[in-house]
Structure 1
Amino acid sequence: MPIYALGDLTPSIHPDAFVHPEAVIIGDVTIGAGSSIWPCAVLRGDGGSISIGERTSIQDCSVIHTTLEDPTVVGDDCLVGHIVHLEACTLENGSFVGNGAIVLHRVVVRSGGFVGANAVVNNDTEVPSGAVALGVPAKIRLGAVPPGMIEEGVAAYVQKAQHFKKELRRID
């Protein structure tokens, strides 16, 4: 798998994490225990830091970047769907960003918050706990996250990552 240092910036990946061989990790990136980084995901910590907590999944083709001013922080027990773009934002523990969403500078998705598929969450927005951000630009709907939805997804991806870590093998 392509894992790159950039000058003095070196990724730190917990040995219990799963990083797919076709994911790309560059520079100042930290990945916690039990987390998973799926095919074609790119985490590029070239101008600031990226931190991925424990038991968090960064799914296929997602791009995580940062700025010199603001890090990108993804907490524990988060789900980041397929083809998501995170840029200099914060996802608190137990939050969910759906497929194709874009979450921009200084956005905070609070614990239990959910960004819906294909939403664009513009700079300096807060997604409260239990709220859903939907649309382009995203509008906030309070109290719309069903109980247990995020936890079930996190558990499924932790199990899936363990299976892939144990059973994945290239055959060509």
Structure 2
Amino acid sequence: MPSFDIVSQVDRQEVKNAVEQANREITNRFDFKGSDARIEQSELVLTVFADDEFKLGQVTDVLRGRLAKRNVDVRCLEPGAVEKISGDKVKRPITVKVGIAVDRGKQIQKLIKDAKLKVAASIQGDAVRVAGAKKDELQAAIQLVRKSVTDTPLQFINFRD
């Protein structure tokens, strides 16, 4: 029976490369000379440091630009609250979302079911598996999900006959 998986993944190596490029650009930019602006990465949490909130926004924009150039979807970034460190210095954690949350998976499953397509959607951990008898039905399901879900970056993998 033909099937495919709907997932939300991020290439961790590309994220790491984008962070390194952003840090290199920040150290070379004139408006950041003498400031403590940088980005640190630990697994899927990026921490942006800056002297004030304005520079924090600029560093975040540099990071978003570098991620976009490396084909990492910036919709997977979830910024946290701005925290004050010492003096005027601030930091902001940014979480890189990976996988489809259970409630989001249920919404996708319900969307496919309500469309009256002859396919079955099931939640498999942090992915949604869609199976059907015909490839055309599966492709219609892909188009439906692609058109309806715009706030989460989704990939369609493991298409099997």
Structure 3
Amino acid sequence: MQTEKYHPAIQTLHWIMFLLFAMIFVLGAVMVEFKESEPWAMYGIHKSTGVLVFLLVLLRLIARWTTVIPPLPSEIPELIQGVAHSVVHLIYLCMIIVPISGYALSNIHGHQVKLYGLALPNLFPENPAWENFISDFHFYAAYTFLALIILHILSVVYHHVKGQDVLSRIT
């Protein structure tokens, strides 16, 4: 059975996660830029929201696996559809590895991650030798994720301008 729209659960998760990711990126950029002034509250919100987003990604994957995904409009060439699907898969990969690498970064630096005050277990050992590598990995993975999101948004706008209705599938 084909449907023209994503399941309402996926639609809702998509837009909530978009807002949360926007908040996380802004907080991440601001807290790193001003780390000399010790913006520790921002770190807590950034980390808590990262954990929340990771949990929402798991829900989103379950919803995606258990619902019908609407096909792209048939007037979009197969090659472009393949690229679009690849970008979406890379976005999902980033939605998994960015929060995990952030969690690892906190633990490796000797900091506990809290989910809005609820202490979570340290899953990674404190290890100063790995700090720079994990920090760089988290940074580059986050900006790769941001680039993929921008590509995704620009593609939706492009297809919308061309009259290929892709936006209504998620709204």
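Rule-based calculations on the coordinates, nothing more; no lab input. Everything quoted here is computed from the prediction, not taken from an experiment. Cβ atoms are built from the backbone, for glycine too; each structure is taken alone.
When P(r) over Cα pairs in 10 Å bins from 0, in percent is computed for each of 1, 2, 3, which one produces 9, 34, 31, 17, 8, 0? Comparing all candidates, it corresponds to 3. From which structure (1, 2, 3) was FRET efficiency 1/(1 + (r/R0)^6) of positions 73 and 137 (r between Cβ atoms, R0 = 30 Å, to 0.05) calculated, if the value obtained is 0.85? Only structure 1 yields this read-out.
Match the computed value -24000 of helix-only ellipticity at 222 nm (-39500 (n - 2.57) for each DSSP H run of 4 or more, over all residues; to 500) to one of the structures 1, 2, 3, and report its label. Clearly, the read-out refers to 3.
Check the numbers for relative contact order in percent (Cα under 8 Å, 6 or more apart) across 1, 2, 3 and tell me which is largest. Show your work: numbers first, answer last.
Numbers: 1: 13; 2: 33; 3: 29.
Largest one: structure 2.
Source structure of the calculated read-out (Kirkwood radius over Cα pairs in Å, for residues 89-144 alone, 11.7) within 1, 2, 3: 3.
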